[in-house]
Structure 1
Amino acid sequence: MTSVRFEPSGRLRGSVTAPPDKSISHRAALLGAMSLEPVRISNYLRAQDTLSTLDALRAVGALVEDHEDGTVVVRGVGLREAREPGGPIDVGNAGTLMRLLPGWLAAQEGRIFVLDGDSSIRRRPVDRIAEPLRLMGADIRATDGRFPPFVVYGTPLEAITYELPVASAQVKSCVLLAGLAASGTTSVVEPAPSRDHTERMLAGAGVAVTRDGLTVSVTCTDELDAQSLVVPGDLSSAAFVIAAGVLVKGSRLVVDNVGVNWTRTGFLRILKRMGAVVTGDLEAPSSRVAPDEPISDLEVTAGPLVGTVVEAEEVPLAIDELPLVALLGCFAEGETVVRGAQELRVKESDRIAGVVDGLRGLGAAIEATDDGFAVTGAAALRGGTIDARGDHRMAMLGAVAGLASEDGVEVVGMEAAAVSYPGFVDDLAALS
C-alpha cells in the first residue's frame, strides 16, 4: 500500500476538470454491448472499475476500441446474443458492473455466466438483484445464497412490477435492463428517487421509458439505437474537490463541465443548507425522462458552516458523498446527523465504520449509529493517520481532511483513489 501525507493547505485557487462520470461510463459501455450498431462514447473514464467493465464486455463478445482521443467505440452483440465466455467474468472491484450486468445476462437463453471479483467484491451481497431477477424467471445461484462468485443461467424472462425495499439505482437498473428482453412491461417502484442515468440512456436509445411518480417502466424491446454518448464530469468525484474548497479558508475555485443531473446533486443541496456557497446551473426535478445529461461549471467559495440533519429520503441522491458530510460536520457549528444510510455498510468497505473510526482518529467527535452517524462540530480537526481500507472514497476523504486539518493527515492506501479519480492527488496539488 502507498502512504501519502497531506499537509494543512493555504487557500485553494484555480479550476479543475472533474474526471468522467464513473456511473455513466459503466452504463454507456454496457448499452454499447447491448446494441447491434457501433456506439461511440466520448470522455469515457479510464479507471480501474470502468476498465473492468470493458474487459467484461469483451468476454461476452463485444468488440471494444479504445482510442487515444478519449473515445471508446463499442461494437455490441445485441440484446439477446451475448456470448458464453470461456471462464469467469472478472468484475474486479466494480460493484456497479456486478449489479447491472446480470440484468442483461439473465435473458441470454441457454448460456451460463459466472461473475467473480476481488476480495472486496466477494463481501458485497448480490441478493438484492437476485430476488427480482428470480421473480422474472431467472436462475441465479450465489455463494452462501448471497455473495460472489455467482452463476447466471440465461432463461426466458417475464415482466414484473417490483417494489424496491431500499432505493437503489443499481438494483433498479438491473431490473430495467432485464425488462428490455422480458415479455410485457416491467416496472420498478422506488421508495424514494435514485440516480436516473439508466433511464435517460435507454430513452436516448429509443426505448419506451415512462415515469409515473416513483414508478419507472420499460417495455420489451427488439434492439437499442444508442450510437453516440457523451460522459459528463463526475460530480461524486468532484465533490471531494468541492469539499476542500469549502473547508480550506480563503479558497475560491471552479469545477468545469460537471454533470448536474438533479438525481446527483443531493450533496450540493446539503452543502448549501450547511451554509456553503456553491453556484452553477443545476437541473430542476422533472417527471419527464430526459435523454440527455445536463452539464455546468460550479464555483465554490469557503465559508462558515452549520450542522444539519440528512434524512433517509435524501440518502439515495447523495449516497457516495455522505462520508464528506461527516467531514464537513467536523467543522460545522452544532451537530450533523445522517439517518437511513445503512447502504453505506455494503459499499467497497463498511463506510459507516470506516468514516467514524477514521475521523475519530483525527480528533473528531463522531459516533456511529446502525444507519448513519452523528458528528459534533468543533473549531478544527487535529490530524493523524487514516486507513483507506481499499476504498477510493475513504482515500480521498483522508486527503481532504489533511488539507483542512491542523497537523496534516497521512492516508494509508492512497492508491485506492485510482478506482474512480486517477488524477486526484495531482489536481489537489495544482489547486494549492
Structure 2
Amino acid sequence: MRHRPVGALIGALVALSLAAAAVGAEGPAAAPDPWARLPGILAGIRAPSFPDRDFPVTAFGAVADGATDSTAAFRAAVAACARAGGGRVVVPPGVFVTGPIHLRSNVNLHVSEGATIRFSPEPEAYLPVVPTRWEGVELMGLSPLVYAYEQHDIAITGRGTLDGQADAEHWWPWKKDGHPQSQRPDRDRLFAQAEAGVPVAERVYGAGRYLRPQFVQPYRCANVLIEGVTITNAPMWLIHPVLSRNVIVRNVTVVSSGPNNDGCDPESSTDVLVEDTLFDTGDDCIAIKSGRNADGRRLAAPAERIVVRGCRMRAGHGGVTIGSEVSGSVRDVFVERTVMSSPDLERGIRVKTNARRGGTIENVFVRDVEIGETGSAIDIDMLYEEGADGPFTPVVRNVVVDRMTVRKAKYAFFARGLEISPVRGLTVKDSAFRGVTKGSRIEHVEDLVLRNVVLEPVE
C-alpha cells in the first residue's frame, strides 16, 4: 500500500479548521526536551517501607471458608498493626469474606498468592458514611471497599485477588436509568448540591441512596503503594487516589467490565506513577481527573506529575484519558512504553472536557506507544457532553506525541477545540497510523505540527 504524504491525506479526508498549521519537516524552533524532567519527577516518587512485623488476619478470627464474615477480624488486625507502629496485615491463602477495610498509617495489607478477599455486595456493609468523592464531587457516602483517610505510608501488596463481587445483580444495576435503585436521582441531587455550595457534611448519601462506592480509595493520603495484586468485579472506579501525593501503582492486574469501571483515576493527586499494569475495563483504563465543575473549582487542586509507563491496555472507553472531571486542571503528564489494543478500545490517548468543566490541561507528553486496534488513536474533545454550553472555557495546550504506531483505527486524529479556545500546540512526530478507515477530524486547532508522520488509509 502506498504511503500518502500527511498533508495530502488530511486534505483528502477532512476539512481542516485551523488558525495555524505546520505540516511536514518544518516546524517551530526546537524547545527543551520535556522528557529531561522525568528523572527528577521519578526521584520524588518513592515506595513506603514498613516494619518487619506480620499480623495474620487468621490470628484475629478470620476464616478462609468463603462464607464467614471476617470484617471484625480484618479491622482488629489493622488496628493491632497500627498500634504496634506498623507492619503487614497478612491475608494467607484461602477465600475471605469481609466488608470494607480501612487502612491506617504504616499498614501494608499483604494479600498472599492464593488468597482472595471477597467484599460483601450488600450496601449496608459500607455504612456509616465516610468523606469521599464521587465523579469529582465531595460527599459523605458509602465507604469504598478499601479506604484510607488522611493516612500515610500505606500499601496493598501481594499476588492475591481483591474481588468486589459486583455483577448484573449487585451494584451494577444502579447505573441503569429507570431501575428501582437507579443512581440518576441521587447523582442529579448531588451535582445540584455542589453547584449550590451545600456544605459537604450535609451531602449525605448513605442508607437508601444509590451512589456506588469506589473499590480502592486513598483520600488525602501520602506515600501509597499498590503492587502485585489482582482487582476485579468493582462497583465502579477501581483505583482512585484522591487529593493524595506520592502514589505508586505497580504490576497490578485490573480486570472489571462493569459500568464506570475505570481502572485507575488519579484525581487531584500529585507525583503518581502507574507502571507495568494490565487494564481490561468497562470504562477508561486510566482517567486523570481534578474535580467536577463548582466542586473542582472550590478545591482548585490539580492533578500533576502523573507518569504512566510499561502498561498494557485492552478493552475500555479510553487507554490513557484526561477528563472529563478536570475543573481543577491537569498538567505534566508523561506516558511511555505502553501497549493498547482491543476491538473494544474506543480511544487511545484521550482528552475530554467542555465549557462547564473549565480548567487547563497542559503539558501532556507521550512516546513509544503501540496501538493495535482502536477507534481514535489521538482524541482531544473540548465538546464532550455539554460542549460549549457553559461559562468556564477550558484550555488544552502543549500535547506532544512521539513515536506512536497504530495498526488499525477509525480515526488517526480526532481533535475538536472551541472557536473561542482552540487546542493549542498539538505535535505528533515520527509516528505511523495505518489501517485508518475514517481519516481524521480536526477543528479549531492552532499550531498543529505533524513531523515525519505516516497516515495510511484502508483502500
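Derivation of every value follows stated rules applied to the coordinates shown; laboratory data play no part. Treat the numbers as computed from the prediction; the structure is a model and nothing was measured. Cβ atoms are built from the backbone, for glycine too; each structure is taken alone.
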Label whose coordinates, when volume of the Cα convex hull per residue in Å³ is calculated, return 118 (choices 1, 2): 1
Compare relative contact order in percent (Cα under 8 Å, 6 or more apart) across structures 1, 2 and report the one with the greatest value. 1
When FRET efficiency 1/(1 + (r/R0)^6) of positions 95 and 311 (r between Cβ atoms, R0 = 25 Å, to 0.05) is calculated for structures 1, 2, the one with the largest value is 1
I have -8500 for helix-only ellipticity at 222 nm (-39500 (n - 2.57) for each DSSP H run of 4 or more, over all residues; to 500), calculated from one of the structures 1, 2. Which structure is it? 1
With mean projected area of the Cα convex hull in nm², for residues 199-278 alone derived from the coordinates and found to be 7.0, which of 1, 2 does the value describe? 1
